[in-house]
Structure I
Amino acid sequence: MTLEIQNLLPVYFEEERKSTSEIWGKERSFSNGDLVNIVAPSGTGKTSLIHFLYKMRESYSGTVLYDDKPLQQFSREETAALRKDHVSIILQDMRLFEEQTILENLEIKRQLSPYHPQERIIEMARRLGVDHRLNALAKNCSYGEQQRSVIIRALLQPFDVLLMDEPFSHLDNANSKKATELILEETAHRKALVIFAELEKAGSFPATHLYHL
């Protein structure tokens, strides 16, 4: 799957922002296997970019295209299919069902978009050190435990593109490294494109493309 952005700019940014950004106002094209690290200090539109690429918001000028089709032209049904089978996301605001257990949150995702068997949930939870929290309510888990669970949730579905907005903001270096290794294994297996937006350059992420927002 190809992802292209053409002259993209949030409506709340002035045109001058294009002159200092390597993403806003530029033409960029990415495809399967690309590992894209976007360094985006606070206030430069990092979360907005990820939301635009997932069609959570459309408050921008310019064009986002998946396989040459403008995202703005996707119907609700096409958008749902895109998110179900082709584009997964790790959001900064984790959006877990707080009154459900971590396992229930993950199982809901797995059943909606089947890719892995249930045993893989246990394996990934063990890898990230949250297997002992699977039966805990999400609201009773720490931010770090929730974030690791959200990473697992994103990896349970089929995808060609993985969008990540500060996926390790609540993790220490050791847990960030474990999560990065798991993400890279899953994305390599699928030959997926990864868009990783972070405040600083991610040292453990072997980017094939590096841009400053």
Structure II
Amino acid sequence: MSILFIQNWDIIHGKEDEYAQYIIETHIPESTAMGLNPIGGFYVEVGSGPRVLAIYTANDLEELSRIVASKRFKDLALSVKSLVYNYRRAVLEPTGAVKGSQYTVQKGVWKYNQYYDIRPGMKKEYADFVINEHLPTMERIDYVEVTGGWNAVYGGYSEIVAEFTFKDPIDIGRLLNDEDFRKITLKLKNEFVFNYASRIMRCTERFDEHKWFKL
């Protein structure tokens, strides 16, 4: 499964048109030429910002480290900061709990992500809980796809990101009111993790359509 490289930011008010042109003409081509695979982006509808997430993949951590340490990438990051604020970035690797292949961002979907840190000394117990209770519970709910489990190697909000995908945002509300989901989440928070948070995000246009981050 791919390594994820995420850049987060908010667009400076009044620079939306300049930003859109820059993303299409400069940022995406330069990122691609450096070896990053631009997948697409999200806009945070509910939860903490920054609101815009730019999603890339790399083959492995060694390749990604080489890219982000280069002068070319540093110059690109500096140029985008003239159009955005609250700039953040994170590197995520798959935890292995969720089996998957090459990561893609499906067009027109919504995400409900959970963010948290594992309590000290509870790593094994947490892993057993995820494999034997949490994942089986989520997989029984037919309107949600368990997309990935991610470990933050660098940056981000927390140690772990659990990613769930929905075709309709109404289904996120259904999940939040589902009794099994509420019980399993309460057990997760009470016994295994801390610093828990969640966000609801919608997928924006894909890179290759030249409408990326059309809000």
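Bear in mind that the values in this text are calculations on the coordinates, not laboratory data. A quick note: this is a predicted structure, and the numbers were derived from the prediction, not measured.
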Origin of the derived value -10500 (helix-only ellipticity at 222 nm (-39500 (n - 2.57) for each DSSP H run of 4 or more, over all residues; to 500); candidates I, II)
I
Computing log10 I(q)/I(0) by the Debye sum over Cα atoms at q = 0.19, 0.21 Å⁻¹, for residues 70-157 alone gives -0.82, -0.96 for which of I, II?
I
From which structure (I, II) was relative contact order in percent (Cα under 8 Å, 6 or more apart) calculated, if the value obtained is 34?
I
